[in-house]
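Several structures are given next for inspection.
Read the figures in this text as sums done on the coordinates, not as results from a lab. Predicted model only: the values in this text are computed from it and were never measured. Cβ atoms are built from the backbone, for glycine too; each structure is taken alone.
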Structure I
Amino acid sequence: MRFEYSNNIHCTKEEAWALITDLERRPEWIHFQEKCYWLDQKPGMIGSTFQEKEVFLGFHMNVNYKVTAWKEYQQMTARCDMPPFHQTVDVVVRDNNNGTVYCALIIEAKMGVLGLLPKSLIKNRVDAIVQPMVDKFKEILEAETKL
């Protein structure tokens with residue numbers, strides 16, 4: 001199942017990219033994350049791995065991701081293959097040339113048995129988790145921008 005979230009943010013694409021790739025700052029805008037850090041950084045970043053320490057639905061988890069696509073200031077894609085999480089998270093950044101930057105978060109998740117639930121129910125639950133972090137990301141960038 002695919003979930004997409006986007007904002008046009010008053011900042012530079014360099015500022016947006018810096019916040020996206022500064023993993024240690026992620027808990028500032030991802031409310032269920034306690035810590036996030038690189039496990040291994042490879043030249044060119046593809047194949048690099050990072051870990052998110054999360055409290056999700058009351059459970060403490062260490063969730064590992066592997067970078068599968070990296071285009072500096074444009075795109076970072078990471079894949080998680082840890083049960084029960086089987087998702088690809090894609091972050092896209094694009095300059096709108098009007099003082100704003102388009103930032104998109106695209107999650108492609110294999111739902112397993114949860115996929116039997118009505119799609120509208122799944123979407124509402126995911127929106128309730130993801131939309132606050134998308135909004136907080138925008139809030140932080142607009143408060144910190146040098147524009």
Structure II
Amino acid sequence: MECFEYYHDFKSEEFKKIFTEYYRGEGITLSEHTSVFDQIENSSKKHGTKCIVYKKSDKLAGFILFRVIKLRDETKFFKYSFGYIEELYVIESERNRHIATKLMDLFEDYLKQEHIKRIVLTADENIYDFYINKGFEVDDSMSCVNKQKCFTKKI
């Protein structure tokens with residue numbers, strides 16, 4: 001059985017397992033005593049970070065972590081909101097089945113319900129083509145602290 005659902009238990013063993021696998025693929029080893037899961041939970045409470053997961057046979061097999069960022073200038077005259085993808089991952093055995101695309105579609109549906117019209121993300125070079133094929137463009141008007149390219153998409 002396969003399903004997509006909103007997920008909130010960032011300290012569950014199944015979330016820790018898939019998130020640790022994701023980080024390992026990024027070349028990062030999480031220690032047993034890492035605070036990253038506390039950080040995700042705190043971000044969920046403080047900044048509204050949300051998660052949609054893909055489950056197959058009741059096991060997490062993919063996820064998208066995201067939030068809406070609301071900016072205001074110092075005069076409080078201008079405000080601007082956009083969706084920000086923090087992390088997107090699908091386990092290797094489930095890739096090339098359009099799972100990441102479905103997660104992105106659900107994220108975009110959420111943003112449309114919230115009347116948000118733009119998505120922003122940063123990405124490693126090995127995934128540029130995926131985002132470009134999904135309608136994202138490199139946005140050189142923005143700079144990213146992590147030195148990666150910034151991608152944007154109007155929805």
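Taking relative contact order in percent (Cα under 8 Å, 6 or more apart) as the criterion, which structure among I, II has the greatest value? Structure I gives the largest value of relative contact order in percent (Cα under 8 Å, 6 or more apart) among I, II. Quick check: 5.5 is what I get for mean projected area of the Cα convex hull in nm², for residues 30-85 alone, calculated from one of I, II. Which structure matches? It must be structure II, since only it matches.
Can you tell which of I, II yields 21.0 when mean count of other Cβ atoms within 10 Å over residues 62-69 is derived from it? Corresponding structure: II. For the structures shown (I, II), distance in nm of label points 7 Å out along Cα→Cβ at positions 22 and 38 is largest in II.
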